[in-house]
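Student: Listed next: structures, encoded as structure tokens.
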Structure I
Amino acid sequence: MTAWVLHVDLDQFIAAVEVLRRPELRGLPVVVGGDGDPAKRGVVATASYEARAFGVHSGLPLRTAVRRCPDCVFLPADRTAYEAVSEEVMTALRSLGAVTEVMGWDEAFVAVDSDDPESFARQIQQRIKIATQLDCTVGIGENRLQAKLATGFGKPAGIYRLTSQSWFDVLGGQPTSALWGIGAKTAGKLAELGIMTVSQLATADVRAVAARFGPTTGPWLVLTARGIASDEVSGEPYLPRSRSREVTFQQDVTDWNQVRAEVLEIAGRVTADVLAEQRPAVRIVVKVRYRPFFTSTHGVPLDQPSSERSAIERAALAALEKFTDRRPVRLLGVRAEFAGNEA
């Protein structure tokens, strides 16, 4: 039998949970985010497929979302409900007996030895459907990267296999940003080197890429473009890589003394989350979103791992001092990162 990695991704998870709670919303464009009032500042946490048809997507300001889709149903986020349903999903997934690595509320990797991975994928879909009434998509690959990207081609509620043999046929002409882990900034830097597509990155001179991105990241980018990645799936309990809190202000904050006070308040909430994790933080990151919607982040490492509020507050203020722009602020966030996520 062949070893496969399967990536299980719940379709429109948060919106789907809300539809389960309110069946009358089925088939309607649903948007979840903030306190559910699109007249206030906030961003979309998730949108149903019906809402996405109007150009509504995660991270979009709620005010923009309501302009694009005035008939959307807007709902507040309910973290507790999503965590409860996620636990049901992962329990159902583990009941199949395969090594399962939970990646968050709505996704997991599964290791399977099988000559028919599609059959096992259908079992996954059926087990989750019976347990929760939710749909999921399953991507199949020879490693985590292939499985993760395969999921995108299988949505919604489908099954898709992506292997080394089909890799370039499927992805070769795609922009580098189509790869897992390559965002718009990295894609832009690659474009400066004349590298626009996955195939171009896969055949690029590793030394040239390393010269631009460093001796670790450069070769990793080329390997990623070739579809080469780890096939290891761990059954260890899921541990969040960080804990964060954000506040969106209904009126821009122009006084940076107030900005500092707000950062300290948010850092206090993050400290409570860190204490609940019973793991010390190693790095603190502050996010600032200026008016109208430009976002920047800065972080600082702690002198030593700590769960102390005073240490987290000092680091948050030190990170804030790295911001030289004093324009009006519409959102502030503080993130505590745990060991293993310092990069």
Structure II
Amino acid sequence: MAKTLKDVAERAGVSRSAVSRTFTDGASVSVKMRKRVEKAAEELGYSPNALASSLTTGRTKLIGLVSNNFHNPIFLEVFDLFTRGLQDQGLRPLLVNLTDETDPANSVRMLRQYSVDGVVVASSTLPPGFAKAFRDAGVPVVHSFGRLSTAPQVHVVGIDNVESGRMAARTLIERGYTKIGFLGGPEIATSTQDRMQGFIMEATGHPDVEVSHSFADAYSFDAGRKEMLRLLDGTPAQAYFCGDDVLSIGALSAIADNNLSVPDDIGIIGLNDMEMSAWENINLTTIHQPIKQIVASTIELMLAMLKDADRYPEARIFACEIIERGTLKPLP
């Protein structure tokens, strides 16, 4: 049977409360007492009960990790970084799938049932109001990969999606493309809206450039492939900014099935720089999003909020860069 706090107290010759204080963060216990209790615990193979500890401290150390796009492989990397990063800080990630969820009240209700200490909304598609619902309920929250704002209502960490759209358009125009298209994710997604806005703004500043736009049903391989097949039935653009790497890979599949080549017939640029984009059979030119830095900064803000829940909301925005591979014509 698992050893209990009582067993440790008897082995160390101390009270149960002394053992409890030893394994409670911030509790007062002498160095001599701590060593005595820890030695007894190690000999018995005792591990403190996290749930029991939460009853004493009022803190569960649970952090809700909320997302709504589990079809996109990039979030495997995101979740890996978040779960390991939170655990390294002594916190416990609770992964919550909000696919098809539109009412933030339902999400707030569910997370409060688990008595989470904080919430990370890890989504580039959910509107700012979704994260704000947690703040309004008194739950510390950080919106990772959220929409840029000069006056955020919650902590936001991510990239300037409008600027990434501009960057993509500039990259295509610099390579001599005069008929360019934006192939985005769902039209209602904030990331799609912002990336398209920047793309069109940059393109319309060049009178000799023709620009078009369309949307996929989701940020997924199948959706990107389906939309590109539709575009190829008409008169496609010379090059596309697919607002996400997984859309780009779906588009590449559709182009190959039409016996067209990339970049000779059609150019493609993506966004994220996820691991598979560098695979030799994909070799996708893309815009690198600094995911590791975004995740680390999100965790840093969450730790700060756990100490000071009234910390004034801030926006932390990270720069992107072009990763040159093989799906665009080279610069002239």
Structure III
Amino acid sequence: MPNRMTVRQLIKYAGYELQLETAAGHNGIDRGIKTAESNRPGLALCGHYEHFGHDRVQILGYGEISYLDSLSPAAQADVLETLFSYSIPCVVVTSNLSLPSELIAAGNRENIPILTTRLSSAVFTTRLLLFLENEFGPSEYVHGNLVDVLGVGVLILGGSGIGKSECALELLQKGHRLIADDTVLLKRVSGHRVFGIRVQPIKHYMEVRGLGIIDVIALFGVTAVGDRKQVELVVTLELWDETKVYNRTGLDDDVYGFHNEDIPHVLIPVRPGRNIANLIEVAAMNLWGQKLGFHAAKDLDQVLIEKMQDQKDETAIDEWQHETLHPEILHPRRSKII
């Protein structure tokens, strides 16, 4: 998990989406941004600095710029001198507003970048938050393989030598895409999503025990690889344990927890004769079906419950009819009196 990013990196990676341009303070372009939150410094400009979020990106919109324009140049200089005495990462002026000359001068003097954008304050704030949340989201490395199976990002975990790479290789032969081999960087991003990212400097090589290093692009083509994919299913491989009871119905949904996010999880026991790649492919298709409202185990369970209920009702009706039409069988004394 990164503890900071610079204004230079913000412009480099999000400058196009955020429509950022640097107007002043070029020498402070390497100032650090430490939080995903931004701040509208309207109260600070008016002299109220209690609880001032100085460590955030400062956004100036119509209200803030109008207030500065209403001041004399000397008053503007005093206000901005106090504002820039704090350690501010950068200032962004939205809606392509004209910059007060004192703002440009203060930015150059204090080496605080002054950026402009054509986006409105509301749109810019939302996009900035999403981008920074993704960058500052919790992350960790896991030992496994990530494969794009039918559009589903499947993270394959398991002990060393269990067959993760061999399984990924067979999925590649079936036309699916390899995202990462051996090591996967998991990162939680906005929208309660978890992405898996390739961390190898060269993405198109993978290791297969017994074969060694293979070139995935040379064997399967450029469409067989990718850089990142949302993880929607986690598959854990383990050696078959005869003493263990495995899930045979699918009614008990299991999840893989990652920083308060729950990802569907299946445990597949491995032993000779089982085609694990086929099972993973079916698991991905089954997940698609569940997203569309088809859950085979729950549907069958409901059918059986309804069937048993119908049989119970029919049994009750038969007993009532038997007692009513043949009272002498169930109540022989009462039938003799009648």
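None of the figures in this text is laboratory data; all of them are computed from the coordinates on show. Fair warning: this is a prediction, and the values are worked out from it, not measured in the lab. Cβ atoms are built from the backbone, for glycine too; each structure is taken alone.
Student: Tell me which structure, out of I, II, III, gives 15.0 once mean count of other Cβ atoms within 10 Å over residues 62-69 is calculated.
Tutor: III
Student: Which structure, out of I, II, III, was mean projected area of the Cα convex hull in nm² derived from, given a value of 31.4?
Tutor: It traces back to III.
Student: Between structures I, II, III, where is volume of the Cα convex hull per residue in Å³, for residues 6-45 alone highest?
Tutor: The structure with the largest value is III.
Student: Looking at structures I, II, III, which one was Cα extents along the principal axes in Å, for residues 78-181 alone calculated from, given that it came out as 55, 29, 27?
Tutor: II
Student: Between I, II, III, which one scores greatest on distance in nm of label points 7 Å out along Cα→Cβ at positions 118 and 166?
Tutor: If we compare distance in nm of label points 7 Å out along Cα→Cβ at positions 118 and 166 over I, II, III, the biggest value is for III.
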